[in-house]
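S.K.: What follows are several structures.
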Structure 1
Amino acid sequence: MGLKFWLIAMTAVAVVADTMLLPFYPQYFAERFGVSNPEHVGTYTAAICLVAMLALPFWARMVRHGGTLRLLLWTQIGAGLLCIACSFTDSLWLFWVLSLAMIVFKASYLLIYPYLMAGEDEANHGHTIGILSIVVHFGHIAGAVLGGFALTHWPLEHAFLLMAVGDIVQIGVCAYLIYAGLEQPAPPAEDTAQPVTTSRGIYPLGVLMLVFYFSEYQIVPFFVQYWQQIEPEHGVQLAAWVYAIPAAVGLLALWFNQRFGLQSLANHAVFCLILGMAGLLLQGSGLTGWVLFGRVLFGWASFQLTVRLDALIFEKSSPAAYAHDYSKINLFQNIGVLMSYYSAGWLVSLHGLSTPFWLAAAGLLLSLLLYPLINAAPALPTRRTADVLP
């Protein structure tokens, strides 16, 4: 088993550990700290995105001095210790401080993506992106199910101990890869001494990413609560399975892409944006059967769009600038998610649990208008910039 296998495995572990509480924060804050205000949940999840957004460029700068795996080894040690600390605090404000500090360290694992892509031939980018996308989708399934299990059968603080287990696994994998000499060679000294080449095409793509991620994550924080409102007799565990439907559909979408290629109508970006809007509107109906069907449509659209947009990142970049350009794209993505989470909490508190679906559908409509303009633009020449990272 080579470096690629282990990097993908680390990504899977990180996604499972870091998403297990994401759909359950309303229940988590209500049961552990007695806070049931949707705006508080929205503000907290937005703060997570803000911290990750600010931390990643710092880690992208630091990685040039010591290598990705060596950096990840130490950052995951920090993340694991803070996870354990989160599980033992009963103070709400201290939980905020400890958990957001934990996110600072956890944000470093996002560097695995450009690190992996830098070692791949350009012809394999589409295949590798598809694999990573399905790993993320599968991780969301496992994370949601594990989170529901933890909230149903274990004391709440054990959820953060499970996150710490994920960090321990990543520490072990990094140590093994370093010890076995499986690290990718670092860029030559003369390359790292020069300012990073930045693709100008990254910025318009980032705007599209911002709108798309705003739309995709608008429905995440309160979906479990929304489903339990529709089906009050369903427990958290069953609601977690319904939440995971889009991720499960991603498995089918990956098989479809492998079987029929990437040029069919069913995975064309414009078609999938329309399909995603339909899925969101159906979910907002509040009718059980239509919500389930909407989850399926949205899951297909979400997977195909994620693969296509991620492929555009590397089409508009160069191997020497992958980490740099990806950190910029991640900045736009996190701004979109941050705005999404905060607005979701605000909307739910004012207008009810179905409102985020309507706003998300409007966001995909805007993405539909932006996509042809960005995709049709020719590849822009790159330029040198003295500011290595934002």
Structure 2
Amino acid sequence: MKPLEGITVVTLEHAIAAPFCSRQLADQGARVIKVERPGSGDFARGYDSRVNGLSSHFTWTNRSKESLALDLKHAKAGEIMDKLLSTADVLVQNLAPGAAARMGLSFEALHEKYPKLIVCDISGYGDSGPYRDKKAYDLLIQSEAGFLSVTGSPDEPAKAGCSIADIAAGMYAYTNILTALLQRGRTGLGRRIDVSMLESMAEWMSFPMYYAFEGATPPPRAGASHATIYPYGPFAAGDGKSVMLGLQNEREWAVFCDQVLQQPALAKDARFDANAKRSAARAEVKALIEAAFGKLSAAQVIERLEAAGIANAQVNTMADLWAHPQLAARQRWTEVSTPVGPVPALLPPGAPDEAHVRMDAIPAVGQHSEAILRELGLSAADIEQLKNEQAI
């Protein structure tokens, strides 16, 4: 039995944050019923067509769900939602600010009817305060949370290459839902969860915030290097490839000079014998390292680093990650079905094997509408009428 078998989650979700949250719940065995706009569905379905015609974002965040196509503005939608929520454990939504409340789907409106229901609202800025109604997308939240101020090169800020603000909010929603389910097991009552993307990112930004405590100088933008530790980042080898390495302390610096650079005297050079000095003299240290690395291939550099016990990594591409030998050795790949055929999928982190998680199909828009409505007690005639009225 999977941990969340028997738990039913209803979602009014789009984009990434809420779908990523509910996919984690589905991975653990929950039944997730995704309510989508008839026809087009979740607009993330149309972000691109890179996965055999499917959107890369949608493929990532929507496996193991059932799709119910329902026009929430239709006169009969409220009755259908009532039937759905009467047996649900969790409602997750990230509609536009205030939209769920206007449809009578706020925690306050639902709690009296469904006291066990947990309601998780995900938004850009939360449901109060001066930014409550402000539109929020991943890049904009990265900017508001100060992430761009510490990421990029000295000359230009850069965003994260993946949807880091959405991911942060989705994971906090997921963990809060798990704790709410535990709490409900003790109290018998559901509760409201209010997760904002800004607060999620602000939590992740706590190191640079504390580093800049009381007006202190914030961490500089250091590209792929560490903002305050050096050498820590990418260095070019002689074959044109780069090697990522990281030194944490003076003992490692001495070993690095001796066994990797093969210049033991450098460890005692007064210009570089402390991290603060090396960080201040980055250009000089980089030139010394790359002069030594320039005589070697990236593979030879990594061989020396491994022998010396110095942390390192290859600077991989997406193709390299698809073919990563560690993921293959640990059997982290499986397949999921989609409307266009099977696609590879990673097992969720922490899952020992496929038997312990749910890895079901990615649904087409409205694929499960009729089955769900029959389950809710609607007759064939009722369902046909809803179809004719384009409500489903």
Structure 3
Amino acid sequence: MWRSTDRILTTHGGNLPRPADLDNLIADWRDHQPEIEERLPSAMKEVVDKQLECGVTILNEGEYVKAASGADYVGYIHSRVSGWETRPVDPAVPLKRGGVAERDRLQFPGFYESGLWLQGSGGPVRPGFFKPGAPQPPTRERVCTSPVEYIGHDAIGRDVAELAAAVDGRDAQGFIAALGPLSLGAGARNEYYPDEESYMMAVAEVMREEYKAVTDAGLVLQVDEPEFATTWMFYPDWSVEDYRRYLSFAVEVINHAIAGLPEDQIRFHVCWGSGHRPHVNDVPLKDIADLLVKINATAYSVEAGNVRHAHEWRVWEDVKLPDGKTLVPGVVSHATDLIEHPELVATRLMNFASVVGRENVQAGTDCGIGSRVGHPEIAWAKLAAMAEGAALASKRLWK
């Protein structure tokens, strides 16, 4: 992966706005698969052009391929793996874990009763899994009932070929975000493997096949794993010590998933979830950063722009970033439709550079911003502000 040797490079979390015509087709994706397949290659070239226009240097295809199957960042993988089935929840059997914002829900019951938690950061209500009002217990769950296998070789092959073609000849590096093994397997109940450890290691091996297709194509692999931080919310009775024990196991699983792949083509993305909620109970970065850097990636993309985590650049004063590794802090955020001033972006980048070194910092976004801010114009403006701020920081850092 490119390193910042004479300037701060720029990238983002993955999800980007789609052209209106493609969005309209995807809205009824079951009825428009041929048209979507025909439109995707040109749409991917357009989104690459748009990122270059905004000043992004490490870019992707906007995760258009995932959206083309009507799926979100998690759902796309379900057509590429086998071994799980979805079935009704048995009321007599306790759920494997709590909801995605369980700790916040316990502290702010009125907020969750109101249904405001379904609103996006910019205000408009977006599709959610639950109906408006208080979160309801799930009625269906995923269960592992047979050996897990990867069956998505053709799909990932198309993904990498189309992105490689879109970035060919451009002054840019391409990356593909692929789901992390925790996000694929940890929430599902295991009824096939003898224990949770062997189950999760099998899940890791499944995801390695997708990862290998990305790195074999010479692209950067982003392991998308918000659950490294958000699992804290699922288990409100856990102490920090309990959580650190779990994350030590999670590091083993993630490293198993990327074993044998070129470390210099791998970056790891962690965030605290993009939900519009208080986030008061997010696990502090200081409690997990030393475990994060044990993951065998060359770069760590970390949420750092929103108001709950913008102060955490100081964590790296106490936690040493390993030699040769890069931090990709989010310096613009999906958590607000206010567009960050380039001077704020530059200040944030220089704060990080002051503790880990200018060569070890790249500019990023907190999370994917394509569907998490109020309008596509805002998403593109945020990327442009990020690039302008990175240029300011570069001028000051390299004088």
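Laboratory data are not the source of any read-out in this text; all were calculated from the coordinates shown. As the structure is a computational prediction, the values presented were derived from the model and not from experiment. Cβ atoms are built from the backbone, for glycine too; each structure is taken alone.
S.K.: With relative contact order in percent (Cα under 8 Å, 6 or more apart) as the yardstick, tell me which of 1, 2, 3 scores highest.
M.R.: Checked 1, 2, 3; max of relative contact order in percent (Cα under 8 Å, 6 or more apart) sits with 1.
S.K.: Next up: As an exercise: helix-only ellipticity at 222 nm (-39500 (n - 2.57) for each DSSP H run of 4 or more, over all residues; to 500), calculated from one structure in 1, 2, 3, equals -12500. Which structure is it?
M.R.: Considering all the candidates, the number was obtained from 3.
S.K.: Of structures 1, 2, 3, which gives 25.1 when mean count of other Cβ atoms within 10 Å over residues 216-223 is computed from the coordinates?
M.R.: Going through each structure in turn, the value belongs to 1.
S.K.: Given a value of 0.85 for FRET efficiency 1/(1 + (r/R0)^6) of positions 112 and 296 (r between Cβ atoms, R0 = 41 Å, to 0.05), calculated from one of 1, 2, 3, which structure does it belong to?
M.R.: The correct label is 1.
S.K.: Hey, Kirkwood radius over Cα pairs in Å, for residues 24-167 alone derived from one of 1, 2, 3 reads 17.6; which structure?
M.R.: Value 17.6 for Kirkwood radius over Cα pairs in Å, for residues 24-167 alone corresponds to 2 out of 1, 2, 3.
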